[in-house]
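The numbers here are math on the coordinates, done by the rules we state, and not lab data. As the structure is a prediction and not an experimental result, all values here were calculated from the model.
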Structure 1
Amino acid sequence: MEVLMEKEFTQSGSKIQGKISYDQTEVAKAIEEELRSRASTVTVPGFRRGKAPLKLVENFIGREYIVEKAIDRLVNDGIQKFIEEYSIVPLEIRDLDFIERGDGKPLIFTFIIDIYPEVKIEDYKELISDLTREEPVVTEEDVDKFIEGLRKRLGVWKDVEGRTTVEKGDYVLVDIKDDPTKPFDEDKGTGSIIHIGEGIVSPGDDESLIGKEIGESVEIKTKFPEDYYEESLRNKEVTLYVLIKGIKMLELPQVDEEFARRFNYQSVEAMREGFREGIYKERLAQKEESMYQLIKDRLAEGVKVEIPEVMVRDRLEYWKRILYNNREAPEDFEEKNYQYALNDIKATLALRYIADRESLGATEEEINRVITSWKVKNITEEIRNSAINAVKQDKALKFLLDLIKNKEGEVKE
C-alpha cells in the first residue's frame with residue numbers, strides 16, 4: 001500500500017531544505033505494520049515463534065520501542081522517496097529536526113541535504129591574465145655545483161695522516177650513544193662522521209671535542225632545537241657520550257673522461273651539457289608546479305559558491321590518511337589546513353568546469369593510465385569517474401598554463 005506524505009523542497013546553492021509530513025492515520029498504519037512485522041519473528045514465553053497475540057507481543061517488546069522503530073522507518077523511507085522524486089545526488093543528510101512526532105500524533109520533520117555545488121567561473125582567463133612564468137636559467141656555476149655534489153657522493157673517506165688531535169672544521173669519525181652503561185663500538189670501520197662546528201644535536205654542542213685525542217671519549221650535555229622535526233624531542237635535554245675514532249678527509253675523484261663515463265657520457269663536455277639539460281628540466285618542472293598552484297589559488301578566489309562542510313571534512317580526512325597513515329595526526333591539523341582544503345576543493349571544481357567548457361575530454365588510454373598508476377584492483381564506476389576527473393583537471397591546468405605561455409610568445413609543445 002502506498003504511504004501518503006506531503007513534501008516541501010527549498011534549495012539554496014548546494015543546500016536543500018526538505019520537509020516531510022505524515023498525518024496521524026499514516027503514522028498509526030506504520031506502527032501497526034511494525035508490530036505485525038515484529039510479531040512474526042519474536043518468541044513470547046508460552047507461545048511458538050510468531051504465534052503470540054499482537055497485544056502480548058506489544059507488551060513483551062514495549063509500545064514505545066515499536067513506535068520509535070515505526071517512526072524511524074517512515075523517516076528513512078520518506079527521505080529516500082524525497083531524494084528519488086527530486087533526482088538528488090546527496091553528499092550528506094543532516095540536521096534532522098522533528099516538529100511533531102509520537103504515538104497518536106502526525107509525524108512532521110525537516111532535514112538538510114548537502115549536494116555537489118554547481119560551479120560556473122566564466123572569467124577564468126581574466127583571473128590568470130597577470131600571471132607570468134619565468135624561463136629557468138642554468139649557469140656554469142650551477143653545473144659546477146652539481147658536479148661537486150656528485151664528487152662528494154662518490155668520494156672516499158680516508159684517515160688524515162700525522163694528526164691525532166681534533167681541530168675546528170675537522171671531519172671526525174665517532175661513535176655516539178645516550179646510555180652510559182652501553183659499551184662503545186670501537187671498530188674504526190663503522191660509526192658516524194661529524195663536521196666539527198656544525199653541531200651534533202644543536203649548534204655548538206660539539207665544541208668540547210676540539211683539542212681531544214683519537215681514542216678519548218667526551219660527555220656532552222645538549223638540547224634538541226625547538227623546531228626539531230620530531231615533535232616529542234623538541235627542547236628536550238639529552239646527555240650524549242662520544243668516542244673519537246678518527247680524523248677523516250674526503251678524497252674526491254677527478255673530473256675527467258673516466259668520471260664522465262660513470263654517468264654514460266663519452267666526454268666531460270658532453271657530461272656538462274647533459275647535466276645542464278637535466279638541471280633545466282628539473283627547474284622547469286618546479287616552476288610549472290609553482291605556476292599550477294598559483295593558477296589554482298586564483299581559481300579558488302574566483303569561486304563564490306558555498307562549499308558543503310562535508311566535502312572539506314572528507315578532503316582533510318584523506319590528507320590525514322596519506323600523510324600520517326596509521327599514525328595520529330596533530331590535534332591542530334584540521335584547523336591549520338581547513339582553508340587550504342577549502343581552496344583546493346574550489347580549484348578542483350573550477351578546473352572541472354573549465355575542462356567541460358573547453359571540451360577537454362579523457363581518452364580511454366588516459367583513463368587507464370591513471371587507474372594503473374593508482375594500482376587499483378577492483379575498478380568500480382566510482383574509481384573510473386575519479387580517473388576521468390583527474391585527467392580532465394590535469395588537462396585544464398595545462399590549458400591555462402599554455403594560455404600564460406602563449407601570452408609570453410612561447411609556442412605550445
Structure 2
Amino acid sequence: MSAAKLQIMSRYFSSYSRIVSISSIVFINEDNEIYNKSCNFTITLRDVHVKPDMIDRGISKKVLTVGPEYDPPKGGIAKVLGSYSRIISPFRFIKTYRQGSNPLSQLLLLGWSWLKFSYLCMFGGVRIIHIHCCSNNSFWRKSLFVCTGKAFGKKVILHIHGGGFEQFAKVHHKAVSRIIRRTDVIVALSSSWKEYFERTFSPKKVTVLPNIVEEPMKLTEKAESAVGIFLGNINEPKGIFDLLAAIASHKEELRGKFFLHICGKGEENRLMNIIAENGLGGIVCYDGWVAGERKASLMSMANIYILPSYAEGLPISILEAMTYGMAIISTPVGGIPEIVRQNENGILIAPGDTEALSNAILKLAEDKACRYDMGRRSIEIVQPYLPKNVERHLNILYSELSKI
C-alpha cells in the first residue's frame with residue numbers, strides 16, 4: 001500500500017493516564033480503500049501531538065478577539081490567546097500591544113488596530129467581540145474597543161485577567177464601573193472573582209471561564225530529590241524575595257535536599273545580589289527567561305512549583321505546573337484556592353509569611369511520597385482547564401451570544 005496514511009482512532013489522550021493503549025490502526029491507501037489492522041502496543045503522551053477540539057467554524061468566523069501580542073507568548077494572557085488560536089478557526093485577532101516597543105510605536109499600533117477593528121465591525125461579519133485585558137493601561141486601551149464595539153451594536157465580552165484588578169478598580173471605580181456595565185458579559189477566572197465583579201459593579205452578566213492550559217510539551221521521570229521552580233516576574237508582588245529569604249533562613253537544612261530554579265525577568269540584579277550575599281549558589285539557580293524546550297525540560301524535571309504571590313487572578317503558571325504533576329506551594333489569593341487544595345495537591349501560606357514558606361519547602365523536600373501524591377492529585381484537579389473542556393465552555397458562551 002504505497003502512499004498510505006496512518007490514522008490512530010482516538011479523539012483525546014488524557015494527560016492523567018500518560019500512556020495510551022492502541023488496539024487497532026486504520027490504513028487508508030491512495031485510492032481511499034480502508035484497511036483495519038488489529039494490534040497491541042502502547043505509546044506515551046509525549047510521543048504524540050494531539051490537536052484539540054475546535055470551536056464550531058460557523059461561530060468562530062463571527063468572533064473577533066482583541067488582546068496583546070501572543071506570539072511569542074510572554075505572560076499569562078499571551079499564553080491563553082495562543083491556546084485559543086489553536087481551538088478557534090478562523091482566529092480573527094486584533095493586536096493592541098507589543099512588548100518591548102517604545103511609546104510612539106505603541107501609540108501607532110493602537111491607532112492602526114482601532115481602524116482595522118472598526119472596519120471589521122462594519123464590513124467583516126463580526127457579531128461577537130472577545131476582549132482580553134488586565135488592569136492599568138491594559139484596561140484603558142481595551143475600553144476604547146469596548147465602547148467602539150458597542151457603538152457598532154456588537155456583543156462584547158470583557159475577559160479580565162490579573163490579580164491587581166481589585167486595587168486598580170478601587171482607585172478608578174466610576175470609570176471602571178462605566179465600562180464594565182457597557183459590556184454584555186464579564187468573564188471571570190474563578191468563582192471568587194465572579195462574586196467580586198457581581199458585588200462591586202452589578203454588570204449584566206458574569207460567567208466563569210476556566211483559564212486554558214496546554215498539555216505538557218515533554219514528560220520525563222521526575223528528579224529523585226526535591227527540585228523546585230519559580231516562573232514569573234522578578235519583583236516584590238510575586239513574592240520571589242520572600243522565597244529567597246525563606247530559603248536563606250534554613251539553607252543548611254535544605255542544602256543537598258532541595259534545589260530551586262528561578263525563571264523570569266525583572267529585578268535580576270537585586271536577585272543575583274541576594275543569592276550571592278546569602279551564599280545560596282548551591283541551592284538556587286537563576287535561569288533567566290525560559291521558553292520552548294528549555295522550559296519544558298525544567299518543568300518536566302521539577303516536582304515542586306512555588307509562587308508566593310501577594311495578588312493573582314488564576315495563574316497560568318500554576319496550571320502549567322499541575323499538568324506536569326508538581327506539588328504546589330502558593331498563597332490563598334485570587335482564584336488560587338480553587339485549584340490548590342490545602343494538603344491535597346499543595347500547601348497554601350499567607351503572603352509574606354517566610355517562616356511558613358520555609359516549613360512548606362522543608363516538608364516537601366523531606367517527604368518524597370508526599371511530593372508524589374500531591375503531584376498526582378494536581379494532574380487530576382487540572383483536567384477541567386485542558387483545551388477540550390475549555391472549548392466546550394467557549395462554544396456555549398459564543399453560541400448563546402450569537403443567537404441574541
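1, 2: which one has semi-axes √(5λ) of the Cα gyration tensor in Å, as calculated, at 35, 32, 19?
Details: 1: 66, 37, 19; 2: 35, 32, 19.
This value belongs to structure 2.
Given a value of 2, 8, 11, 12, 17, 16, 12, 7, 7, 5, 2, 1, 0 for P(r) over Cα pairs in 5 Å bins from 0, in percent, for residues 261-388 alone, point me to the structure among 1, 2 it was derived from.
Structure 1 accounts for this read-out.
Of structures 1, 2, which gives -15000 when helix-only ellipticity at 222 nm (-39500 (n - 2.57) for each DSSP H run of 4 or more, over all residues; to 500) is computed from the coordinates?
Of the options listed, only 1 reproduces it.
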